[in-house]
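**Q** Presented below are the structures under discussion, each in the form of structure tokens.
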Structure I
Amino acid sequence: MSPRLLILALSASVACGGAQTSQPSETLPEPTSPPLPWQSNRAQPEAIESPLVALVGGVVHTADGHRHEEGVVVFRDGRLLAVGPASEVEVPEGAETIDVSGRHVTPGIIDTHSHMGVYPVPQARAHADGNEASGAVTANVWSLDSVWPQDPALQRALAAGITTIHVLPGSANLIGGRGVTLKLGRARTTAGMRFPGAPDSLKMACGENPKRVYGGRTQAPMTRMGNVAGYRAAFQKAAEYGRGWGEWQHKHRLWQRKRMRFEQTLDENGVQRPPADGEDAVEDPGPEPSPPDRDFGLEALWGVLQGEVLVQMHCYRADEMARMLEIADEFGFRIHAFHHAVEAYKIRDLLAEAGTGVSTWADWWGFKLEAYDAVTENLALLQEAGVRGALHSDSNMLVQRLPQEVAKAMWAGRHAGIDVSRDDALRWITANAAWQLGVEEQTGTLEVGKMADVVVWSGDPFSVYTHADLVYVDGQLRYDRSQEPTRSDFELGQEVYR
């Protein structure tokens, strides 16, 4: 039986209370499984107060297949209230109406692969907190614990229309730790920046990086076969860890049942009454069963096996991506997205079949051997095959021009004869990116009820001459190009800005 099936079987036995005991009397409540110590770690949704705003007259790109030449976008209290053509959407009374005629409106831009905050600027060894390169498997660490909210790059990204980023550990390790999704411009603390309801991710890396880092120390892994052996060992331990907790839950339910029966035999003074004629004596079940020792790294891996933690995997070569799809299938989990993935076009049919997305660049290539066989048509070919592709930055500089990078990838596809619409291309940095982070129900398109993450551009967002004029996050204006730019606390008082 596979680890995944074994966990499911244990869960089923827990849910039904097991078949090893007789049914409790009707007067006894059904025992419940004790909660696991790592119950949902997601930031919870919160009430947002923001003014009633109507953006009127601009070209509205919804990223869900619609384009309104003279559109209206209305939002309040962090949510979109209305989106559509001016002929169909009435501006509410009392709304702050902003004329955006001649400009373009899109959803907030999402970067699925960022190291801002964990490798902040100014770049210095003291700031390098993205790689816990103390072991090839460090699933116990979390990028959120390294994010520096004063990183000046965060404000630069916001000024470029970025409203959501996914911050990952680096790629030195086979398993580098958990990633976190953040919203820009929301708070001074990392806890306040967390995207409400966003699932955690697990950063994994294949290929050259882990074998270079650890092979250089004459440690495992030194080869690609060592990489795969490391993944297998880690997930096997996670399966056994999950089995231990499942067994504890089962034992705890049985103990609850016996405890409730025993308590029925106690009088008001807590003394056990003697059994009536024909009844068996009910024994005290003893102390509550102790849970297994907790391991934060194995918890993260078990979360992957249960489908609660999304695998985001650094991988370049097609053969390695195909192999990792096989390893994931062997252990019963899914790789949510491959990142960088410059050879993804070679196995686009396999990726589509697996439901695995791809985050990549428009034209980065050749900086190491595994990045050599890239093509600029990569995203377009993936789009054509039905793969959810996204364009990421992996850079605090590239993040400042993601719409222009998308335009390059769109042009490359069209030049190769692939039908890529502007809406398709916009989805590479909005709707598809939101799906890859597990937040597509909340953001990524301009649809009623979704978060009011909205950007007003000075012109065509794909043009190199265009700037973000207004950036709204949760309906709150967080960047206005006409105003003096907000600086990080770290930058205040520095001579360059006087």
Structure II
Amino acid sequence: MHNRRAGILLHVTSLPSSFGIGDLGKEAYRWVDFLIKSGCSLWQVLPINPTGFGNSPYQCLSSFAGNPYLISPEILYQDGLLTKNEIEGVPKHSPHRVDYGMMIAWKMELLGKAYERFIANPAHPFHAEFPEFCENEKDWLEDFALYMALKNAHNGKAWMEWQEPYRKRSQPDLENFKRENHSQIQAIEFQQFLFFRQWNAIHQYASEKNVHIIGDLPILVAQDSCDVWANPQLFKLSPNGYPRFVAGVPPDYFSPTGQRWGNPLYEWREHRKTDFTWWINRFHHQLTCFDIIRLDHFRGFIGLWQIPASSPTAEKGHWSRSPGFELFNHLKQKLSDHYPLPIIAEDLGVITEPVERLRKRYRFPGMKVLQFAFDDQDSKNPFLPHNFTLNYVVYTGTHDNETTTGWFNHLSQPVKDFAAKYLPEIHSDPAWQLIRYAWSSVAIFAIAPIQDFLRLGNEARMNYPGQFGDNWSWRLDPSLDYEALIPIVKSLNDLYNRH
């Protein structure tokens, strides 16, 4: 992490494809090839875990499992698990938005057919690989497959609403359920095998081409997740399984009432009793999936905003202490093969001296977002590049921001005028000017969303924090020829010595 590098943020779901959602097929390989030709050596994605209600990659059903919606039907056809007619039967869909309702139903039906074809053909080569995968990943896979099968048996309800023996993990009842639902549980395990087989292949391809994948590790997990169901003692829960407190952030740049995320808080005393084993396993797993981890909401490792579960907004809450130094000491000891840990600390929001001390102790690069640089019209603003130091990753914006074109269009005239003092041409081409500004900075990494390179407006925004609605659905329209950017981006990387 010590070379000047450049990269692009594009989540897998946003890749163009013929199947209603971006996946791990040929367009993912085409994307890696584009990065190589452009001189970029970083590809940043959002969490790749299975999404639940709302389709948010930050509210997943497991922090270990992979998202089956990202499995490529085309590769399954090449593997002999689907027919050409089956993969060509995709329902009509928008080329620039994911219709999750349509896509999930169709893709899960395809995955069911792939499993049936696998079972029906004992000579298929996957019969040698699948048991080995299940053995290697059993520490999380068995619980996850059982959790998903139970969720299906309860019509998709959250685990807190299941029948009591399953909610409270009565072992005799769980064993009976396993025996009676063996095939369904194995089908879920097979989906995970297919996902990680495809993910590992694209990851290896990128690594061989010197493209490093930056993954995202949310500090919190969803209440309705296998993580909480299988480890309730690790979270602040009521006897009925519901959270006593939920996490979020106080009023900030994004929301005047703060953000009430709804995730349960950690019972840190229980984590200490196990020497943070759950965390060590989680980090180890992520480091097999990615080359670098962006650690979301890094300040939460010093303190999390704790909101009473009964409160409808995040305004009523307080900072609850987290044992960040203690946790990272254990990670350092147990993951010494990966030390120094390849982590980017998302140190945005209310940053205190202990948060900064934690980041510096472990030499994690922090984050600078250029869209935050001009609002207060103050030359001491820490997001202005002349105030950077080397150990930072600079972004034009993130998945939570407006696109840079949309952002600039919404600025007040005084803020636009202040920005123009730094970038005289920003009025004519705000997205490109912020990209150049980021690339020319001293920051070790420079990253921009593909939307900014394509100068797209807020129709291409990925997420509106704190708002429930049409988030996470933007896709790179196949009619947008992003490969035309190759000589421009390559020239930029050469000019600013980023590779």
Structure III
Amino acid sequence: MKKSNASGGAAQPLRAEERVAAELRAQIAGLAPGAMVPSVRALTASLAVSPVTVQRALTRLAQEGLVDPRPGVGTFVAQPRAVAGARDDAWQLAVLGAWTDSPEGRAFEMADPSVIDLGMGYLDASLQPVALMARAARRIAGDARLWGRVPVEGLSDLRAWFARDLGGDTAPAEVLVVPGGQAAIATALRALCPFGAAVITESPTYFGALAVMRTLGLRVWPVPVDDEGLRPDLLDSALRASGARVLYLQPQHSNPSGATMSAARRRAVLDLCARAGAFVIEDDYARDLGFAPSVASPMFREADGRVIYLRTLTKTTVPGLRVAAVIARGPVFARLRAMRAAEDMFLSGLLQGLALEVVTASAWESHKRAVRAALRARVEAVLQGVAEHMPGARVTRVPTGGFALWVALPSGVENEALTREARSLGVRVNEGSAWFPAGREGEFVRVAVASAPLDDVRRGIALLGRAMERLTRRAKRR
């Protein structure tokens, strides 16, 4: 039986192309810049390989910047590249002006592969429907219409699916397909908020939405949440004080707090916004991720034209399926459509076709059930782990869906210090500072369970507890 390198056997021989490329690198190292490299014919004879192999090796060296091919003339040793540090870009700072490195910017960073990632909201490989998507991709690859230009609003069949999924009297003509949930948030905010306008959010709230708001120059007004979600009494005060005409919120499984708004609370929020003449941006990012059998009716179906509804497919599939919908009624839809047309003309028909194949496949519902069950088990593992390994810390509320847990830290443990210490031990969580629009209300970290298998979640919480213990011991020694 042939042994692999992984099992400690002998190294596998290099492929011909790699062997030739290695030989050419050695030859080029002894030549001056601008010197001619032997011809393909000469190299074919001297290295005893085919002309195709030589040409592939030369192409690889050209991509590495080692040779300079000149069609019809020959191939030459490339001139050395300029030293990257020699350029002076300091002039840009004088032109760009001041910039605040806000904490939510760090939340966009990807974790090192060697680290247990409890900071990302995408499904890990074990939960991603790769086989389902691969079958779907094979089915759509030959559909010529998907390779060409498609309508700005999106494929009609996909728009119809989004309308059916939302239910009620939602019409396909009210659906705009966009490239992912982040683009949906940005499109809605740009359409509704002129530069410098006020916008109201939950506090804490999704860091990606805060990043968009600050990029657009909006004034963000926070309204705290309790176990039933956004507090209407404080919303009323914020609407009066700010003059805001837009409220952004996540009524179900709010990220990061985990709060879900009660029916009475939703009605109160809609009534307040109606009196103030304000729009509501309803980000239903976790529509497929509720643990209970029934799904609450979206606010969109309770408010005629006041609610702009956002729905993404990425959180339930794979990070690369950047497909979401913005659903709106009335004149605002035309504005949303115009903004998407100016931004990128239309979303790739191939992505839309792939999304449609996936969500209409017979395996779609069973996939969602498996994801919900896995997330629920991981949430329970975090609850157990915090109780066992993090004395004094507490999960503020047990979520009924989604993937986020909001962990309040004990007195004396600062969230940025804990996230740094945890990363040094091999686990990543999000610092709570990134999720507050203004003036954080305590020390928190967000733990996300989507992107790590169950055993890694358990190990990660144990490491987080060890990091907290280290910080506590250091504080006592001071």
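Every number here is computed from the coordinates shown, using simple stated rules; none is lab data. These figures come from a predicted structure and were not determined experimentally. Cβ atoms are built from the backbone, for glycine too; each structure is taken alone.
**Q** Match the computed value 19, 34, 37, 10 of P(r) over Cα pairs in 10 Å bins from 0, in percent, for residues 96-151 alone to one of the structures I, II, III, and report its label.
**A** II
**Q** Now, a different point. A value of 36, 29, 21 was derived for semi-axes √(5λ) of the Cα gyration tensor in Å; which structure in I, II, III was it taken from?
**A** Attributed to the structure labelled II.
**Q** Here's something else I'd like to know. Given a computed value of 1.7 for distance in nm of label points 7 Å out along Cα→Cβ at positions 168 and 232, which structure among I, II, III does it belong to?
**A** Derived from the structure labelled III.
**Q** Name the one structure among I, II, III that distance in nm of label points 7 Å out along Cα→Cβ at positions 296 and 352 of 3.2 was derived from.
**A** The value was obtained from structure III.
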